[in-house]
Every structure is written in C-alpha cells, then in structure tokens.
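Asker: Take a look at the structures listed below.
What follows is calculated from the coordinates using simple rules that are stated; it is not laboratory data. Please read these numbers as outputs of a predicted model, since none were measured by experiment. Cβ atoms are built from the backbone, for glycine too; each structure is taken alone.
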Structure I
Amino acid sequence: MRFTARRFNALLTYAAASSAILFAVPLAWVLSSSFKSDKEIYTVHGHFFPVHPTLSRYLGLVSALPEFPSYMLNSVIVTVFSVAGVVLIATLAGYPLARFRFCSRAIVFSFVLLAVAIPCVLYLIPIYVIESDANLLSTIPGLILPYIALNLPLAMILMEGSYRTIPRDFEDAASIDGCVPRFSLGGALCCRLPDPVSPRS
C-alpha cells in the first residue's frame, strides 16, 4: 500500500511538473521575444534565445509612455503589501482557529467559508461605495485593502488546515523548553512548520 501511495505521489509530482513546464514555456518565449528584433522574430528558423539581444522595445515603451515606470512601481507596491497583509493576517488568524476551542469558533469558520463561496463580483459595488465614502478611490490603499479582504478567507482556510497537520507534541515540547506565551509559541514554532502544498503523512 505504501509503495502504491508513493507511486501515486510520484505520478502527481510528474504531472504537476509537466503542467508547470507547459505553462512556463509560452511565457518564457514571450519574454525572450521581447529582447529580439523584428527580423529575428519573423524569421522562419528562429531561436528560442535571442541571438542579438536588444532593449529597443523597452526603451520605445518608456519613451512612448513616460509614466510606465511609475505604473510598474505602483504595481510592485500593491503586490508586496497585499501579499504581506494576507500572509500576516491569515497566519495570525489560522492558528487560533486550528488550536483553540472557543464557543464562536464554528460561527467564525462558517463566515469564512461563506466569504469564499460568494463570488468576488458581488463585492464590487459595496467596495466602491465604501471606498467612495472613505475617499480611497484612485489611491494605492484603495487597491491594497480590497485585495487583502478578498484573498484573506481562502488564505485563512489554508493556514488553518496547515496548522492542523502539526502535532501538538511539538507545541508541548516547545512549552517545556520555555517558549511562552502561547502566541509566542505559535510564532516561533508553527509558522515554520505549515506546508499546505504537501500534506504530512
């Protein structure tokens, strides 16, 4: 049975790797083509990597659209803060949902599941009204906050499931070694152990 399970896991790994390569090759081709000249792109027997790399396309983009660097900077800022906010809040929220037993835990988890089940399109009008009242339209925080709110429920479910895979013996051993209080224990121990991609056996 264990051998069959290992073969199945290996098959899933090869399938995932093949899918990743299948999706990555066109993106790599587009990136490589951005450094090629028109003649090199339209040649019959082309090369995957540019023979004579050029930055003319990027320079032409910046000269035609001087605001492009600021657009890229805004995208980087929004992405970094959105991902950091989701990971931080989901990590802090997933630990008590997985480890603590309080009276409203089922209610809180039900609302989290409900938030995942509702299509994101239904949130657009409420988000617009709230941001309009808060004067957040056309601002960077007005982008970051909805991204965090819309992605947080799924991240909380993933972190809650990941914390459940960690044996309580690890926490008990850390507590004996002097890792207190409880949330310090969760930060010092459990934040290093969750693995939502590969379930622990």
Structure II
Amino acid sequence: MNLTFITDIGDSFVLGCMVITGAGYLLFQGCRKGASALLLSLSGSAFLIGLLKLFVRGCNEGLHRYGIYSPSGHAALSVAVLGTYALLLAGQLQGLWRFVPLLLLVPLISAIALTRLILGFHTAPEIIIGLIAGGIALLPAVVFLRYNTIEKFNVYGFMLSALAVALIFNGFRLPAENFIVMLSQYIKTHVALCAK
C-alpha cells in the first residue's frame, strides 16, 4: 500500500462521501442521532479548518517563519470524522469490544497525518494545528453522543459502507485548497484588517 493511498483517505471528498453514505445508512436504520453526529463532525471540522486556513494564508504571514502556511485539512477532518465513526461504533459494542474501533481508527488517523508530512504536503506544525482543530471539531459530537441515546444499528453494514466508500473514491480530490488560496488572496488585497 503506498503513502498516497493512505493520505487520500483523509481527503475532504473521500471523508465527505463517507459521511453522506454513513449518515444515509444510519437514517435508513432509523438512527437519526447518529447521522446527525456524523454531519456535525464533518461540517464543524470543515468550517473550522477553512477559517484557520484563511486566517493563516490571508492575514497572518507572521506564522510563516514557524513553517505554518496552511494547516492540514486532512488531519482535521480525519480526527473529526473518523473519531465520530469510532465513537458511534464503540457505542454499539459491549465490554472490551468497545475499544476496538479506537484501536483501529487512531492508527489510521495517525498514518494519514504522517503521510502528509512524509509526502511534503505539510510541515509538522501545520499537522499539529490540523489535529488540534479536528479534536476541537470532534468535541460537539462527543458531547452530543454522550447525552443522547443512539439507536441500535447494524455495525457491519455501517463499517462496510465506510470501507467501500474509502476504496471506491480514493484518489478523487476536491479542489478545496485552490478555493482557499483564491479567497485568501482576495482577503489580503481587499479586507482592511489584513491589508498591508
């Protein structure tokens, strides 16, 4: 398995498709709260990392001396989305089996983050910021799942749908970074707060 395959699992297109498929599957199973948690994690992490990228690229060139040009969206979305998957699966399992989703998905999240560094897409500080942003974006889903009883659903079907989406859509990419760059250039030149 090559590093690009692993890093592409963390792409916003792949994770977005996983969330849409997973949420649809949960709704079909009558699990509205679980579907809501997935959608909350994706939208929250995408919004937060988008704001961070715009801030760093558009307004804060002082961070560039620390190697921070664009926080890792792959890291942020992976923590939030795969973290929510792990929590949903753990909530359906009993005893020590509850830890299996975390034992499987934490190494995957770590591998996605490391491949961003190894492949030269991000610096270590950018990945750390992405991981922290993903953790922050995961918190509302954690609280939501903690205080809401999630209806039972077929764990195997849920896992297989996520795996199928990750395999089928691996390599597809959204041009989100291009949009961020374009928007940050606009902010640099047109927003008084950021103009020099």
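Asker: Name the one structure among I, II that Rg and Dmax of the Cα atoms in Å, for residues 51-106 alone of 16.9, 49 was derived from.
Answerer: Matching structure: II.
Asker: Which one of I, II has log10 I(q)/I(0) by the Debye sum over Cα atoms at q = 0.13, 0.17 Å⁻¹, as calculated from the coordinates, equal to -1.04, -1.20?
Answerer: I
Asker: To test your reading of the models, identify which of I, II gives 1.6 for distance in nm of label points 7 Å out along Cα→Cβ at positions 27 and 147 when calculated.
Answerer: Attributed to the structure labelled I.
Asker: 1.1 is what came out when distance in nm of label points 7 Å out along Cα→Cβ at positions 83 and 155 was calculated for one structure; which of I, II is it?
Answerer: I
Asker: Here is a follow-up. Given a computed value of 37 for relative contact order in percent (Cα under 8 Å, 6 or more apart), which structure among I, II does it belong to?
Answerer: Computed on structure II.
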